[in-house]
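Got some structures for you, see below.
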Structure I
Amino acid sequence: MANSRKLNSVNLARQVEEGLSTLLPAGSSILVGLSGGVDSVVLLHLLHQIAPRFFWKINALHVHHGISPNADCWADFCAALCARLNIPLCIERVDIAPLRAQGLEAAARTLRHAAFSNQYCDFVALAHHADDQVETLFLQLLRGAGVKGASAMPVLSKADGPALSGYTGRHKVVRPLLHSPRQEILVYAAEHDLQWVEDESNADDSYPRNFLRHQLLPLLGEKFPAYRDTLTRSTQHFAEAGELLDDLARIDAGQAMSAETLSVAALQALSLPRAKNLLRYYLHRLGASMPQVVQLDDMLHQLCGARDDAVVCVSFGGGEWQVRRYQGRVYALRAPGEFDRNLVLPWQGEAALDWPATGTNIRFLQAVGQGISLAKLQRAKVTLRQRRGGESLRPSSNAVTRTLKNLLQEHRVPPWQRDRLPLLYCGEELVCVPGVAIAAEYQSAEGVAGILVQLA
């Protein structure tokens, strides 16, 4: 057990090497998260010692948050350390100000994860240890977390969101020190005469994690010396229960989930606990923030209980996400930002244009006998505009002129998207609504050069 084995650097090095040798293929590229603290310094030193035997390529990333007045000194320390070890280092400077509403710790964590996701590597190595595992469990339980929140951090995991609480990079995350108590890491650092920096905020017990680390857990250790091992086993039990809940959600999803939407009828047919479980699973699959208990209850109540014609929109995740309902389907999406309703964007033959209202690209693809006749577009200036109301067009030569409102409803375009769609005009004539219709008089004939307009 972690608390009963002899604490020395040989044991720690052997444990890390044996654990990683079966998890990381030879020749892997490993990016070490280097804060400059003792945990990350020890991890970097260990991997530097082990890497040549497995032909691993070691790099490091230091995220400069700029919160502490000592932040520049920490970055300089990391640069000097990596230079001595001949390890490439990337220093990523981030601005925490726009995210301060999340809270200082949460904002810093979000920015670290974003910095990692921008790097190229096979694995991200983080210095979480056994004490971190226990502290995280306590914090989650004190927040009223469910089974998933109380689950253990795994030694190796895909970076798909939960592993790093929002980290969505393509790398896998490895935690080589996860079974080692912090005291063992300190012993290793002392035996190898390692230097590190101290974040002054770690001594501030007003932070919940520091209170646990300095006040509660030492007291707990006096009465229950093996608490790290026993609580770690509990987190593993929670993790297994979470996997079973996911299995149940996959069964309940069946044909209910498609095209990033979820059937309201499927939720209504389930018991309340199973409906909550399915809704959480659906949100997780889309990478959405996980709503709080009260938010989830309100969300489920509105989705399943509102009138069929009611407008349902529930914000969560600090206002960054929305859940909506339309024609019996649940939609989870990022909250749309503001946009200029008077925007007029000229098209002069570009292959693509940015469309701010939807945060997407409009692509213009050359075609023959399809799409919009290029020759007819030469009649007047071609522009992209917002919907203003009252627009109409004739979608085919044997059809009557239809209002745009009617066409959008017929094509089941969700109401919150309708005012943001780009409308292509030639002069003052509405030519095309991408994905919906092309005016009959502008459609390309067989063998005639055309252009396809698509939202990417």
Structure II
Amino acid sequence: MTKRTLITNAECLVTMNAQREEIADGAIVIEDEQIAWVGTTPDLPAQYADGADEGPASVERLDARGKLVLPGFINTHHHFFQTLTRVVPAAQNAVLFDWLEALYPIWACIGPEDVHVSTQVALTELLLSGCTTSSDHHYLWHNGSRLDDQFEAAAEIGVRFHGARGSVSLGESDGGLPPDWMIEKENEILVECRRLVEEFHDASRFSMRRVVIGPTSPFSVTQDLMLESASLARSFGPGMDIHLHTHLAETLDEEEFCIERFGYRPGTYAEVVNWLGDDVWHAHCVHLNERDVNLFAETLTGAAHCPTSNMRLASGIAPVRAMRDAGVHVGLGVDGSASNDGSNMLEEVRQCLLLQRVMGNPNDMTAREALEIATLGGAAVLGRDDVGALAPGMAADVIGFDLSALTYAGGAVHDPVAALVYCSPRPVNFAFVNGRLLVEESVPRHIDVPLLAERHNRAAIALMRRAEGG
């Protein structure tokens, strides 16, 4: 029997549909995991309004009066495990390569329980900021850790999850940046990636979990592994929709590394190793040149823009305006919780707006464009056509923010949509994922947040003691 949810009386409903409609006094009808109807509350069809039909087994109602309602945000790049090493003193004032070298010795001690609890902390933070779909790029496979740990943890939280199986095959002794303890044999990496796809990947519409193949970066894997990973992903065929993800053009150090080791810049490197196409997205893309941007646009290659992390590590400002104008699919990523120190998608939307304007032109990014990047942009980057908009037939990933909050006072009167982006971020008031209400009145319905935080802090303390040899 169908489960039906009626959301009515929304102050403003931001659809992100083809017409980019913003509906005053908006209403949504959810049936099971998908949206059945969108419109104004007075226009709600009679069979929904009065329950005249006898189809649904249950009907739930949510009065969204005073709420701004949107599609759930989509996070396209993260490293969940890094919640355990936020603001480590040795890494607070470092650029990327120095930051990594300060943290590698600590990360050497991370095990399965650390992966599980950090995944739950990051996903809960994301959910409370309005994120309903998230990818993660994990690359520490030692002490018994497996991507299975993340899929289990994500299922318990309830956020739609794309798990990227990262890998390291080029260690310090062979000219790479990572320490040799991180290295895996390339044939074993490929075997494990195949296992994960066959065991966990769900390519169906409204899927809650997908597997991504993700060699970690140009300075941590060989060209051979990049080529073989691309070949493996595409060998499953278009119906499986296996995507590829890595870091690219994040820093000038990386650019220098690519030129010295491979003989060309990161953008050309991606072309040489067959990492362009609508099944590929790259994190950061700060130092793409005009040729790279056009190449990404022509091949429908995606980019995960991580503004806070790029500022935190002094990496630079990604050419988001140029990428968007050229037609590149651009999504938002909060990036690692030790290079951002938070997992807040609404904050990232705001930083996306502000960072482009630092270049000197206030028209380089608008509030509505930043929201579009966080929704439709993320969906395009992840290769999904079932999330990112509120329209019939789309997944019921719906979020609402309370416009009566003090932070929106005044702003919501003039332009509630812009107020959400310009004003200081607030937690989401409610959040549905796949038709399931996960957050109500800014509180997760099935997560004991204080208990989770305590468990996570104990894990972080134990991790530091192990790293210090205690």
Structure III
Amino acid sequence: MSTVRFFRHSTQLFRYHVPTEFVVLAVTEFLALMFALYLALCFRYAGFDWQQHLGSFFPKAMAYAGVLQLSLLAFGVYQRQAGRFLDELVLRIASGLLLGLIPLGVSFYIVPGFFLGRGVLLIAVTLSFFFITFIRLFFRNVVKEGTMWTRILVLGAGKRAALIREAMANGELESLNIIGFVAMDGDEKTENQSDLLVLDKPLIQFVEEQDIDEIVLAVDDRRQANLPAKDLLDCKMSGIEILDLVTFCERRTGKIRLDMLHPSWLYLSDGFKVNIFRRIAKRTLDITMVLLLLPLALPLMVLVTLAIIIESRGRGPILYSQVRVKQDNRPFKIYKFRSMVSDAEKDGVARWASKNDSRITRLGSVLRKGRLDELPQLFNVLKGDMSFIGPRPERPEFVARLAEKIPYYEERHRVKPGLTGWAQIRYSYGNTEEDGLQKLQYDLYYVKNQSIFLDFLILLQTAEVVLLAKGA
């Protein structure tokens, strides 16, 4: 395998597929952050005998690089779309580095041996900003040429293959090089024929000449397609990945497309595994997160309580409870700070909150943007009705309506609902049945691929959602 092809493959981390170029980028930037701190030490103590302390300085450099890189991850710097606009990328880098100083400062109190002087820290963060920005600009230009993009051949040119074209047009398949589509027997004709390829040679020969990395099977009818089984086996044995359409889109878009799904795929595909270790680890993570957040949350909850009393002049409840659906389709009561007027549903009809909803109070709008109205749900997590990570819990009225119209909707209740989740960070706030369908596709991805690593990734990216008030 060539070096370029190596970079074009993806790396699987606990069932989550990460493009190899992102792994290389992360390692490079980690080393750059460490180097920035060493260089800052040289600048700050120039003329002093600082060389003898370099060995003992290594743990500090590791801690500095690790904390700041996690902060960059939380600000979405490692998302594919982050590099689309240069000004937004630079802003994310600067915000991630500056706000990363907060957990870094906390670590100094927890582990005093990690302490860094203000002068060294200021120089290091400044250098880190320039180093990371330079690396990103270099990486952006290299990737822009497409040399590191995964090269993909699609077998099929009908209606199912058209779904790939649609995903490309929507920006869901960025940083991929779709070489073309090969029409197969049984494909329904579509209007777009400009990217069709004609195989006038054996498939394995074409794949080798075009340096293909993946072959996607997107035929409309496999019974009539007359797929070249021998050539596909040769490709597989040569290191070319062969994927069906649903699995391809699952890996590349982070969701399970319902319009592509065959029922058999759900029980034949790898995933949907939950064992006792996973349950214990997830419950431990939930309790740990609540205990860590309560010292910060309790003062905020007192302030929110006072603000609600002042705005409502002591009229109406501070908290409100609402029945939602949890794991195994069981009902439970969720608790939130009141962000709407007291008689928001005086007619007894359940409604989704909408943009510029007149029922939301002025204070409630602020609480919703900062997710402060959801702070009481920490006690739902502590009680065990909810988890920190999971699908959003919905009201029984909405669940019944959506389950009737959307296939597999109740599969999202295989796990506990969560304060935050994969769908919440990947899709904006939804208040329609179409939004429910879109979010279900992300929820199914989480149910299938749940792991502690994915939970940790969601927690980090939730910081960006909360700090930038996304999807409120």
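No lab work stands behind these numbers, since they all come straight from the coordinates. Not measured: the values here are computed from a predicted model. Cβ atoms are built from the backbone, for glycine too; each structure is taken alone.
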Distance in nm of label points 7 Å out along Cα→Cβ at positions 195 and 227: greatest across I, II, III for structure I
Note: P(r) over Cα pairs in 10 Å bins from 0, in percent at 4, 21, 32, 26, 13, 4, 0, 0, derived from one of structures I, II, III, originates from structure II
If you rank structures I, II, III by distance in nm of label points 7 Å out along Cα→Cβ at positions 219 and 443, the highest one is I
When I, II, III are compared on mean count of other Cβ atoms within 10 Å over residues 315-322, the highest value belongs to II
